1. One of P, Q was used to compute mean projected area of the Cα convex hull in nm², for residues 103-142 alone, and the answer was 2.5. Which one was it?
2. When Cα extents along the principal axes in Å is computed for each of P, Q, which one produces 65, 39, 36?
3. Work out which structure the value -25500 belongs to, where helix-only ellipticity at 222 nm (-39500 (n - 2.57) for each DSSP H run of 4 or more, over all residues; to 500) was derived from one of P, Q.
4. Name the one structure among P, Q that mean count of other Cβ atoms within 10 Å over residues 247-254 of 26.0 was derived from.
5. Taking relative contact order in percent (Cα under 8 Å, 6 or more apart) as the criterion, which structure among P, Q has the greatest value?
6. For mean count of other Cβ atoms within 10 Å over residues 39-46, which of P, Q scores largest?
Structure P
Amino acid sequence: IERAMSATDLLERGTLRWFQSLQIAATIGDITGRSAALSTALERAVDAVPQDRAAAAARIGVMVSGVMGRFHLGDYDRGCELADHIDREAEHLIDAEPHAAAAIWRMKTSRSALAGDAVATVSQWRHVVDLYDSIGERRAACTSRTNIGFALLALGMNEDAETTLRRALAEAITLELADVAAAARHNLGLVLARRGALEEALIEERAAHEAFRHRGNARLAAASEISLSIILQQIGDLDPAESHARRAAVDMARYPHSLPAVQAQLASVLLARGHAEEAMQYAEFAMTWLRTSPVDDGDALIRLTYAEALFATNRAEAKAALLDAVQRLRARAALVSDPMMRQSFLQSVPENARTLALAAACDLAAACDDT
């Protein structure tokens, strides 16, 4: 970060290379949790006048990194405000500058994910890949394919997700893109766990976690801790599952937007261990956040775990919380127009299937129709 910011003092302000240096600082600031560096890079980009169209496209890229960073930090309102500003300012660049267009579509994927629209997220990531492929940006295209894999995972399209992620992993290894390979392995871990290949899932997820830690990617290192917790819980090895979840809860504290999903996973493990009261505390923390702000992942898990904790502690509001979880799940499923994809979303995403199964067991029959 320091070298990138120092470069901006040496380069001519407003040039392509000047904005590219800011982009490096903003990206590293985001992935390492150094929010001050991210904010500084963003402020310089916003205040600068680009010298040409290529520089203007690079400036948009820095600003989009600012949006993503604000979302990761839980500053949803300011992130959306900046995103709206970018949409207005970059309208004339979309057709003329593929780099700017790709950055804007990346930004749209985040907004769709936060809105719970998994179909739009997949479609938008595919558009990003097409844009990068069209201009020969193999690294960026490969990175984006890992995100397609994650979006397919959110839809429950597990076979498609595995195919996409294995392709991205192979390409990342060929191109010697260690960060991208780690991201592909991270997403692949959960895909493998879903089809029961638990030992292979652990191998991939542990390799991803080690790579993230080695390269200082604090946010994804914490995310891989959560995936390890989920896989180990599925195996039935609850001691390390709890340890990973607790470490993730500490490490993800700097990313409040992602923390609720971590708290929900920790609550889930605690419930499995019979520690209902402690699980209730973490489930309540997660649900309190969700009531006031969207999350980038884990909506269904948060609502389900909250309802499960209420049942486990014999709270009167348990059925109401479960009904709320089912209704939210149904609202998200309604965004999936394709019947086969909707069925995958409801039945092949574990927390979604568990939500409907619990509702059926609690005789919330109407909420479970059309599964």
Structure Q
Amino acid sequence: RIRTYYVNDNSLAGDEYASAVGNDANDGLTPDKPKASIQAVLLAYDLNPGEVILVDTGNYTLGTNIFVVAQDSGVAIQGAQTHATVLNRGNKATGTAVFEFQGADDVTLKHLSITGALTGVMIADGVDSDGIAIADSSVYGNGNGGSTNAIFVGTGNTGFTMTGSEVRNNTGLRGVYVNAADARISANVIKDNSGVGLELHGARQQVLGNTVTGNAGGGIAIDNNAGAAADLAKVSGNTVQGNGSGKAGISAAGNVQVSGNTVKAQTGINGSGLSLSGGALGTANEVSGNAIGIAVSGTGIAQGNHVFANTTGISASGTGGQVLGNLVENNTAGGVAVTVNGASTQIRNNRIVGNGGASVLLDST
């Protein structure tokens, strides 16, 4: 039997699911007998895949982390759909989180506002929580600087997804950090975090259709050391703008394809729209208004991009880079600059027009 469980705070204002205020002495099985906390439901029942915890409108101050363990696998925890369900940890001390996963798989967090912890969602290295999903939620106001992450997905926790959500105004190294394979990050807004907006490591990552803006440490950073064609990671269709002075909008290394993105307004010394290295391919991107449109390092490949109205269009350094078939136009300081250590760089079949300075500058410093 698939059950629905009910949680409510001490108010009925704006409620969508429950008809009474919450009390952890209730069984939580009907709208008129909701429990007062998510953790009370998780502790009281061995939940089955497909079951749903409906958490009504309100502000929930959490005295502990919400621990989601193996017996909770397959459950959905869903907040109010037209009002706010705010889960506030109210404590940013070491080890605090709103949700802490400990072996649960295939859990969905939906329509929730997650705030006030050192880490909003913690899936630590090696806990083996696969298939965790965050949907239509907001993660904000977490972290206290230093090396913290608003969302942390550690090694061994494959198949993480986040869609339709907002990650904003968190303090720390990163808004979202994923160090496990097969993540899909799509149609989110990641903005105004004090570190990197989104950082991923691993095979077969997909970063699709997000808006990433105003993150002080850079926009999207991704690397993939798995070299097989089937392991390709993709960053596509994102809008990335104004992420930190001197930082990269999208930084990609290894077996990564960066395509169809709009990247602009990465200013400051060495600020670049795209930074490509280790064989990463950037193609069919619109890159404008940056200090450097595309920075190719080592064996990075810039092919078929529109690079315009930057200070320098494309810079190449290191050994073995490729600059192929790009339209490079109206960049104020020059089209393509190859630095003194840019050995064996290929510059072929580009259209380089209307730039200030040299169209192609070799051995520049």
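1. Details: P: 2.5; Q: 2.8.
Computed on structure P.
2. Values: P: 65, 39, 36; Q: 75, 38, 31.
Of the options listed, only P reproduces it.
3. On the way: P: -25500; Q: -500.
Going label by label, the one that fits is P.
4. Working: P: 18.6; Q: 26.0.
Clearly, the read-out refers to Q.
5. With respect to relative contact order in percent (Cα under 8 Å, 6 or more apart), the highest-scoring structure among P, Q is P.
6. On the way: P: 19.9; Q: 17.1.
Between P, Q, the highest calculated value is found for P.
Values quoted throughout were computed directly from the atomic coordinates according to the rules given, and no laboratory measurement underlies them. Everything numeric in this text was worked out from a predicted model, so none of it was measured. Cβ atoms are built from the backbone, for glycine too; each structure is taken alone.
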